[in-house]
Structure I
Amino acid sequence: MSRTAPTLTPFDANSPSLTERTIEAVREGIRTGALVPGELYSVYQLAAELGVSRSPVRDALLRLAETGMVRFERNRGFRVLVPGARELAELLAVRLALEVPAARRAARSAGPVDHSKLRVEYQAMEEAAAAGDEPLFLKHDQRLHSLILELAGNSYVLRVIDNLRDATRLVGASTIEHSRTLRDVQREHLPIIEALEGNDPGWAAFAMEHHLTETGRLLLREAVIRDGASVDANRLWDDLVG
């Protein structure tokens, strides 16, 4: 039995996309701490919390299991997983493989309205950084990345990256205040935005790669320390990502 029941918001059982909404509810529960890594949760319990049948919950969890975010335990339930150092390196490699070309494509298609939306999110990140509000900062950080992926025009990539971001967040996953400040992270996004505003695909790809590499290397170092692994973080990065 789980020691702590998740507190999740029920939604309308008549929704046409219950599986998708269940996936988002689980991801939100992970972000907020309602679903705790390592805890055992029941499919029945989760279905009751959300006010839906077990079928969409099982379908949602199967899809999340494919991303490595949850693991089923036969006849018992499921657990939220924290990626190990090697798994994290593999996730980061996928993010680089998808987000760098996405930034390049976004720079070709971004127009004035898109530029304004990106600046709104950047301004919100700046305000959250000034207030020291890390959860709010991360929310706008994720929204800014999502806008770029939307501009790239591939909704599947957007869903994949959202899952990967949530999985990496479980590592400790922001590096904020461990190795750099909110302001540092905010400033890393400015060259990306300026490249998109200038419709410069090459610079947009370079700036995105730099940002993800800086973040990824710091995350991987923290994961190696947490795991007590004997492997060198830089060697692991070079082998699986670099």
Structure II
Amino acid sequence: MKRVLSLLFSIAFLASVTGFAADEANKPAVKPPPLPAQPADVAAPKLSPDGSVQAGFAKSHEQFVDIAKKGNAQVVFLGDSITAGWNGSGKEVFKEYAKYNAANFGIGGDRVQHVLWRVENGEFDGIKPKVVVLMIGTNNSAVRENSPEEIANGIRKIIDAIHARSADTKILLLAIFPRGATPGDRVKNEAVNAILAKYDDGKMVHYLNINAKFLTADGTLEKSIMPDLLHPNAAGYQIEADAIREKLASLVK
């Protein structure tokens, strides 16, 4: 009898443990709380949901630091996925900049604070390019806490951080490109651009707004140039290359 009771107890215990394990396995994964919004004008790395530095961001940053250490690039393109796209849709067009030994320091998803952090953490150590083509800020426009003034101030800090490491580098500061089908989608970015225009000193910082070249007469952005209404395709990158060619050549001299 004792053996029977012992066996029944063991079976019941195993069943309860198995049931508990199954219940635990079926529980939905607990998502970490959302990260607090980062200020656009305070240097910060790009973070994963768990608060760690995003692996892809860290890897790209390390690659750029290695390029900087070689000190060969005369022109550096600096920014987010629109800049990174020179290695994708704009790859053939980018060959035009081989004569400048151009380097592409673009990382998809980057915001102003991330680029500022990258500059302050090695991407301009050992390199003194003649020109940096800088465009950043569109990914901050969706962050309610990042005001146009804060975004523009962060971009000002990027410029200052570059000059602190390479005083003779000229900045070709591009207006944030248009996004969304209509002008109503671009209000915040245009407010940033209005501030950026004031940074042009005609010497070390040169602001260039080529946005009209991407738009129809009524301000429509067409998918034939930016299929997702944000990132240029090959035709879009050709428009950019044509629009900045003369100014870039004059600054490289």
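Values quoted throughout were computed directly from the atomic coordinates according to the rules given, and no laboratory measurement underlies them. It should be emphasised that the depicted structure is a prediction, and the values quoted were computed from it without experimental measurement.
Key figures
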read-out	value
Read-out helix-only ellipticity at 222 nm (-39500 (n - 2.57) for each DSSP H run of 4 or more, over all residues; to 500), computed value -23000, structure in I, II	I
Which entry (I, II) yields the derived value 48, 22, 18 for semi-axes √(5λ) of the Cα gyration tensor in Å	II
Comparison of I, II by relative contact order in percent (Cα under 8 Å, 6 or more apart) - largest value held by	I
